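Listed below are the structures to be examined.
Each reported figure results from applying straightforward, stated rules to the coordinates on display, with no laboratory input. As the structure is a prediction and not an experimental result, all values here were calculated from the model. Cβ atoms are built from the backbone, for glycine too; each structure is taken alone.
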Structure P
Amino acid sequence: MRIKLVWIVFLLLNVNLVFSQDDLKSYLTLPQELKDNANAVVRLDETIVAVKAINDLEISQKRIVTVLNESGIYKIGAVVGYDNDIKVKEAEVRIYDKLGKQIKKFRQRDFVDVSAVDGGTMYSDSRVKYIDYMPIAYPFTAVFTCVVQTKNTANIPSFNPLGYYVGIQKSRYKITYPPSFTLHKKELNLEEFGVIKEEKEGKLVYIIENISSIKPESLSPSESEIEPKVFFALNKFSYDGVTAEINNWEEFGSWMHQSLLLGRTTVDAETKATIQKLVAGVTSDREKAKIIYEFMQNKTRYISVQVGIGGFQPIPAEEVDKVGYGDCKGLTNYMMALLKIVDVESHYTHVEAGNEIVGFYDDFASLAQGNHVILNIPNGGDDIWLECTSQKVPFGHIGDFTDNRNVLVITPEGGKIKRTKKYTAEESLQETTGSYTLNNEGNLTADVSIKTEGIQYDNRYYLKDWSDIEKDKHYKKYFRTINNINVDGIALENDKETIAFSEKVKFNADAYGVVTGNRMLFAPNALNRQTNIPDRYRNRKFPLEIQRGYYDTDDYEIKLPSDYEIEAIPDNVTYETKFGSYSFTITKKDDQTLQYKREIKINDGLYPKEEYKNYRNFMKKIVKYDGSKIVLIKK
């Protein structure tokens with residue numbers, strides 16, 4: 001017993017010793033509050049950015065991460081990108097067990113080295129080094145160090161310390177630069193997270209400490225709107241040997257136009273003649289642009305090019321015309337060149353594309369903003385936006401990839417911030433019409449038509465190109481409240497003139513009506529029922545944001561089984577809130593026929609977090625009303 005007590009005291013002393021040394025490599029020193037809801041904890045993230053000259057940038061990083069489970073492995077961040085202009089001077093990872101003992105070491109030669117792009121990219125010099133490590137136990141700690149050097153100073157790494165399901169013990173970002181430079185910055189949400197800033201001439205430091213893991217919340221703003229971030233841009237920079245001095249978007253646009261676009265919109269005489277012939281007799285600029293856009297779509301295909309300045313500069317229009325392919329930059333520039341032939345004004349436009357609406361900051365000019373290029377046709381103030389990489393998107397339609405966000409329009413006079421089209425709820429329309437019949441066993445036969453426009457069109461038009469098997473699976477999933485569906489027929493039409501997608505679906509299903517004794521129960525809304533209730537949060541942290549509104553109308557006839565009559569039917573409902581409105585009516589046309597009509601409109605908007613509960617209650621009521629039942633009784 002005495003030996004055991006001595007051994008326990010020895011262990012306790014050693015544990016205390018570990019804690020007193022504040023050994024970040026040991027799981028034992030990790031504060032409990034940083035583990036809560038976390039897959040990993042960043043013990044230390046130290047980034048040092050040293051701008052030594054207009055064409056000399058060095059980035060050093062030391063990152064110590066304790067990984068708590070399998071989902072946290074990617075938070076090690078042991079990934080180093082490089083190309084012809086970015087040199088990896090140092091890269092190493094050391095792995096430590098729970099007690100802080102080193103169990104593995106990766107030198108730079110041990111990293112996996114692969115292309116940084118997928119097979120859809122024809123030309124690229126971008127590559128990535130990363131470690132391929134499968135731990136034998138959790139938790140463990142990884143220490144990642146790297147140093148890279150580049151001549152390109154256009155893209156300064158941002159301070160972006162947080163992420164979902166990650167605790168932060170300490171993150172420190174330091175940037176130094178020559179006093180002859182101006183460092184522009186865009187700071188977001190620093191005070192909310194207690195970020196400490198130290199600033200003096202030629203040096204800037206940001207520190208954040210002891211931040212518990214945050215969890216994503218449904219219908220919250222994008223990460224960039226709610227987390228602490230700082231973006232940087234030098235007023236003087238070099239990219240692939242091209243230098244510039246820029247302080248605002250107007251100067252940025254002038255540089256882009258002069259250095260990267262000018263002289264790249266010429267095509268040969270044969271193509272000019274073809275375009276002029278295509279629009280002969282057409283007087284409207286919009287109609288000319290539409291004809292030429294469809295010509296371009298039929299002639300070209302998309303393929304990515306990411307080599308050197310090619311990451312920002314388009315392929316000359318003449319080359320795209322010859323080979324018939326290009327990336328977003330090349331195809332947009334080509335379309336601009338074709339419009340130029342017939343004197344239709346258009347402008348090359350940078351956009352931050354993606355399903356989440358993230359636009360350019362109008363007060364912060366940097367090359368780091370924007371990941372895609374589209375075309376703007378001013379059209380006398382009624383802007384037309386063209387997606388030039390797709391052979392299927394109708395003229396003038398942009399979907400949720402580039403809608404309703406600030407973009408940079410490059411004009412000969414300089415850069416201008418504009419906003420792309422926002423689809424109203426009414427424009428994002430879905431109309432469901434048709435009929436269904438219930439027989440005496442509760443089996444259902446349906447004939448349904450669905451027409452979508454706006455963003456809802458964008459979510460559906462691609463179905464036309466799916467295989468029959470894929471379509472069958474889609475509609476069985478779409479009519480999710482009906483079991484045992486057999487699809488009897490599908491007819492799809494993509495009307496590019498009106499930008500509307502039409503679906504006609506016939507199907508049958510067993511036992512939609514539930515027979516109990518001499519009664520049958522069924523929900524009249526069989527074809528477009530809301531079933532999802534937003535997640536509940538006892539202590540919501542972030543605002544509610546509905547980025548896109550929509551409007552659904554449903555109108556269909558219900559044929560009742562011949563052996564039954566109505567015993568109970570739901571009352572009509574009208575319900576309206578700041579988030580939208582809902583209504584349904586059921587009208588008796590005759591003893592065996594009902595007409596069901598429903599409307600739901602959801603408004604876009606940004607609301608305080610306290611409103612989330614009210615929105616959730618609104619959606620709960622819709623789910624309840626959509627699921628309300630009709631009761632039939634045998635005659």
Structure Q
Amino acid sequence: MPHPIMDTKPGETRLLLGNEAIVRGALEAGIDCVTCYPGTPSSEAPDTFYRIKHAAPESAAYHFEYSPNEKVALEVGGGASLAGALTLVTMKHVGVNVAADPLCTIAYVGSPGGLVLLSADDPGCHSSQNEQDNRYYGRLAGLPVFEPATAQECKDMTKEALLFSRRTGRPVLLRTTTRVNHIRGPVTFGERLEPASSADAKPFVKNPSKYVPIPAFARRMRLELLDHLAAVAGESEQSPWIAEHGEGDVAVIATGISRAYLNDALETTGLAGRVRVLELGLTYPLPEKRIAALMGEVKRLLVLEEGEPVLERELRELSRRAGLGTEVVGKMNGVGDDFTHVGGIGLPRFGEYETSIAANALQKLVDPSFEPSEPVSAGKAEGELPMRPPNLCAGCSHRSLYYAVRQQFGDNAIYSSDIGCYTLGILPPLSAADFLFCMGSSIPGGCGMARFDKRPVLAFIGDSTFFHSGITGLINAVFNKHEVLVVVLDNRTTAMTGHQPHPGVDATLGGPNESMVDIEAVCRAIGVQNVRKVNPNKLNSSMAALEELSALPGVKVLIAEEPCVLYARRAMKKKTAMAAEVSEQGPAVEYCLETLACPAFFREDGAVDVDPVQCSGCMVCAQITKEREDTGAIKARKKG
């Protein structure tokens with residue numbers, strides 16, 4: 001059955017996520033190629049392409065692939081675009097760091113078929129290790145930047161950005177944020193164009209001076225890129241993605257989701273129509289003439305933008321160049337150690353905006369004597385709900401492996417962590433994450449630590465992360481003769497971002513993975529002499545392997561292989577026949593609760609028990625109590 005995004009007729013309206021709307025926009029543009037590395041908040045976009053492709057391959061004429069990492073995804077996309085394919089590459093904001101090397105050169109080389117990079121930023125660090133603002137990458141690499149604010153704009157701007165890139169032969173950055181990716185709104189569908197590769201695409205013609213950026217050619221390419229940006233800046237003056245409304249002697253310029261907050265704030269404050277507003281959808285290069293004309297007609301200008309004061313800095317510089325006396329206010333005026341009410345305007349330099357923040361800033365703009373109220377957020381609301389931090393699932397094999405590690409090493413080792421579900425091992429009582437940098441950093445970071453700290457160092461890395469950027473770190477560890485115990489937490493999927501496949505999975509949505517890359521074979525091929533594989537839910541074998549490897553010198557690898565319990569249940573259709581049950585209260589059960597801390601456990605009326613609905617039947621808890629000499633026991637019982 002065709003996917004609704006494919007089946008809906010032009011002119012009809014559907015309620016879509018922002019990410020789903022991006023997919024529809026690409027389809028309407030005639031997309032040929034989609035590559036990605038999944039990462040929240042971008043994941044639903046490539047996952048939707050993936051599901052469409054397998055639901056009705058005959059009507060989905062594009063190529064789709066999950067790449068091992070973002071750099072590879074962009075390089076595949078760049079090559080496809082050189083061959084004339086209209087291409088979309090998707091990733092989260094920190095993934096662009098991985099892809100930055102090819103990105104800054106593809107901007108020189110160009111993308112004849114058209115290439116759009118979706119960068120999904122994450123203000124507030126909802127699911128990320130930082131909240132970097134990737135508008136800087138547009139400036140760094142020389143890419144026009146589009147920023148949608150609604151689900152409809154997600155669809156329309158994606159289509160426009162792809163066609164714009166194909167027309168200009170240069171890549172484009174589509175910058176979204178968490179609220180835009182996950183917004184749900186009405187989207188009116190348009191006509192789908194024929195795929196570019198079967199329409200007006202031109203075959204690749206060899207021309208090394210145009211496509212090979214050795215220094216002699218790169219100098220010229222740089223000048224051509226600057227000419228391209230100047231031409232785009234000229235077009236931006238009349239861009240349909242720039243809207244102007246309202247009147248008065250004060251103005252607001254807003255970008256991204258801040259435009260939605262601004263429009264809500266204008267209504268709630270009663271200032272709609274009484275303030276000049278310039279909404280920027282194309283946010284780089286800027287329409288400087290249009291902005292300068294506006295600035296020349298107002299006394300004060302408020303800049304609303306989440307993240308860094310990127311636009312504000314540029315407008316301040318523009319005001320100076322144009323000799324204007326307009327007061328520009330935003331994140332930068334005044335001082336404030338906590339950045340929450342910088343200069344009294346109320347615009348933070350961290351986290352997300354919300355309507356109340358925009359409303360306070362708007363009223364302060366109109367009336368400088370206005371005293372802003374404290375913004376109301378979910379965390380400060382009266383009757384605050386109890387915190388529910390992320391936690392490893394009941395039956396997660398990472399939990400049992402961490403338990404075994406703690407039994408072997410306790411606090412006498414240093415634990416180098418990585419990006420994945422297993423980072424949640426930071427929580428007590430597991431406490432198995434001492435430092436982390438980025439995807440793939442656990443092995444080289446652990447190696448550096450081990451050189452200058454004599455305690456044992458364990459580097460934890462997931463299977464998807466191993467393929468993403470762990471292999472080179474392991475090669476380095478072998479080559480430079482480091483002392484590190486690498487633990488590959490192999491749950492047979494990319495669990496953290498939604499169970500996407502990677503090169504080491506057994507099967508994909510399309511069936512068995514006939515090209516599966518074996519992690520153990522890779523480790524041995526690299527030169528690791530001591531490799532062991534265990535089922536982490538079998539505690540005795542896990543602890544025996546840890547004890548054996550800890551006594552060996554050099555680089556050693558333990559592969560803890562067991563499918564993610566959610567993936568096994570949902571995708572592999574594995575049913576849980578057994579559940580744990582406390583058969584005898586006692587210290588052994590209390591010990592299990594305090595050291596394993598499985599969320600299926602609960603305490604009621606002073607007694608410890610197991611929720612059979614949450615329990616996955618791994619029976620690790622039963623193994624723990626069995627080994628204890630204390631009273632108290634847990635046994636297996638049939639579910640239902």
Query - Structure responsible for 95, 84, 41, with Cα extents along the principal axes in Å calculated and labels P, Q on offer - result: P
Query raised in the report: Comparing structures P, Q by distance in nm of label points 7 Å out along Cα→Cβ at positions 182 and 574, which one has the largest value?
Result: P
Report task. Using helix-only ellipticity at 222 nm (-39500 (n - 2.57) for each DSSP H run of 4 or more, over all residues; to 500) as the calculated read-out, with -5000 as its value, let me know the right label among P, Q. Result -> P
Report task. Could you tell me which structure in P, Q was used to calculate distance in nm of label points 7 Å out along Cα→Cβ at positions 54 and 166 as 2.8? Result -> Q
Query raised in the report: Can you say which of P, Q returns 45, 12, 8 when semi-axes √(5λ) of the Cα gyration tensor in Å, for residues 390-453 alone is computed?
Result: P
